[in-house]
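The next part holds the structures, each set out as structure tokens.
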Structure I
Amino acid sequence: MTGTARARLLVGYTVRPEKVTVIPHGAAEHVGVPADRRTRPHLLTWGLLGPGKGIEWSLRALARLQDLDPTPTYTVAGRTHPKVVEHRGEAYRSGLHRLGAQLGIAHTVDYQDAYHDQLTLGRLIRSADVVVLPYDSHEQVTSGVLIEAVAAGIPVVATAYPHAVELLTDGPGLVVPHQDPAALAAAIRRILTEPGLAARLAGRVRPLAADLRWPAVAARYEALAERLVAARAATVGAVSA
């Protein structure tokens, strides 16, 4: 799904290069979906919740943005991961609520503890001014949330996990160090306040967006399958002859 994943297969598992084809993670079509109207800058993170998601760093970053007028709101959308619930209950989510209260920003954070259907998620994504992906992982080679945000044309601020570095460097977002709320806040502040930056970041996705959507991704899988079947048939035919 990414160049980084391909490199790991080649180096870590000594797979022959000609056997690995990179086809990106697909994204839904959210462009054209009506956005929820908001009067304040809107930050968004979505997906299954649990330790390693890095929401605590976003909360600390949000606390550093309270001087902005109007102050941003932050939506954290998604259920807690079932395996996290099984082993730890809702301790992580509860800890986030406590941290928000301690930082004095609880009133600006909306936790949507639910699974969203495609239309509802599309409206939520389209309403965002910045998608924030503050993940703790240094190893994540693919992120469906990242692809969805980029394909929707929303500027992204992400920590430097491999997929974010590959997709966002000189692209439609900003990459910051892990577990660094000051850097996270500074990047978000730039997008919200620097004239023209959000539009420039969104503009960089236009050459990428069509190739990231599911119809284009499915077509590439189909073409690959047809090529492999044809090559296999040719090999079998040669042996039979």
Structure II
Amino acid sequence: MKVCFQGSKVQSTPMTFCGQARTAFRRITMKIALMMENSQANKNAIILKELNAVADEKGFPVYNVGMSDENDHHLTYIHLGIMASILLNSKAVDFVVTGCGTGQGALMSLNIHPGVVCGYCIDPADAFLFAQINNGNALSLPFAKGFGWGAELNVRFIFEKAFTGRNGEGYPPERKEPQVRNAGILNQVKAAVVKENYLDTLRAIDPQLVKTAVSGPRFQQCFFENCQDKAIEDFVRQIVA
């Protein structure tokens, strides 16, 4: 299987998730999706504010596709993985910011899906090192554990490190070549253990889980306005019909 999709628009060779080494790039534009689940939905306004503060300076649009409060369309971290998978594989967005109470459930949920490379981030150094060494397309944050006084500052600094400068430069820089190579090998291994056709992976999931994941109005607006894969679009339209 070859799981391949372009990253954000770039000035040099764009990153791909095709198992090969990914080159460093400087972002020109990037569509970012924020998705939060039920246990931490009450913090959505805080996280969205800090993400927008960083993204607006760079001209990056942000789509708040998960729960915005406790009364919103109900989602668990399991749904977040499905949502991220669909948005990233269809190229509707370029990057996903997510999380849960500890950040671990969302991390595991996203990483089981093809085309998703999610890192775990609790401080700005994590965000920087993930961008330079792993060069993925999603971050999971803990929104309850350790989320105390000044947490909003930590979140903003995380986003600054995640979305500033060039990715895939390695750290330390002299380790760039093996780090890029190993990131590519990991993508090859992941591609080898999932289904040949991406849509087959969605069809193999409990249809009710998928339907719940794609039924939120803000998710649908983001997806249908930006989707670049007709087959995935048709699948989602069939699910929500």
Structure III
Amino acid sequence: MVVVSLESLSGGVLNEAKIHDQVYEALSEALIQGQIPPLKPVSLRTLAQNLGVSPMPVREAVRRLIAEKALELQPSNKRLRVPDLTEKRLMQLMKARQWVEPELAFLATPSVTRDVIRRLREDDQAVMSALAKGDVSAYMQANQDFHFSIYKLADADLFYNMARTLWLQVGPFMRVVFGRMGTVHLPKDHHQDMIRALEEGDAEAVRSSMAADIHEGMELMLEAIKAQVAPEPKRRRRGG
């Protein structure tokens, strides 16, 4: 298990006054990137050792993540794990993402500048590069960067935090499904459509493109959950 380092999130400088927030952010990133495998028990001590901190700030971060349904505590052995993702739960996450994230993209549109467009093109190029190299981890990071570069411009903290919570719950399973399929067979995204619509200031088109992008990726996961295993590789559109 690899966990995002605190140094990478803090620019190499750890702030004791903010250590609890830094630990929470590190564990959140690890979940979104699928670095903590689903259903595999892990102890609080192991997480603390991976992060190089004492158990106390990890314990507080874990409490927050349990409240957000990203982790659960097993009563039998007091270990933590990513909760199982049933078809019913995935359908709820899918519907929530399809409402919250397109709305964030819609709200972000008026705030998009040339610099934002340039950064989004760089993020999308990183997505394409990761796909070409077969690097699922790099793909997930670049895809996350693209989406949240848009979401943070919406000036809607409630919606933004909801989106983060949804990605916390989906990330570990997305990593498993995408890892089994390989990047060649990931569904095609709608990033170029979004960038075009953002350049034109067409908020409705941005919202539609984001909804389509999310639908593609989540449908792939739904197929995998229904089959109880990742689906056989087949060419389809890239999204998520």
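Bear in mind that the values in this text are calculations on the coordinates, not laboratory data. This one's a predicted model, so the numbers in the text were calculated from it and none came from an experiment.
Please state which of the structures I, II, III yields 1.00 when Cα Rg over 2.2 N^0.38 Å, for residues 119-206 alone is computed from it. Source structure for this number: I.
Matching task: 1.04 is the computed value of Rg/Rh (Cα atoms, Kirkwood Rh). Pick the structure from I, II, III. Label of the originating structure: I.
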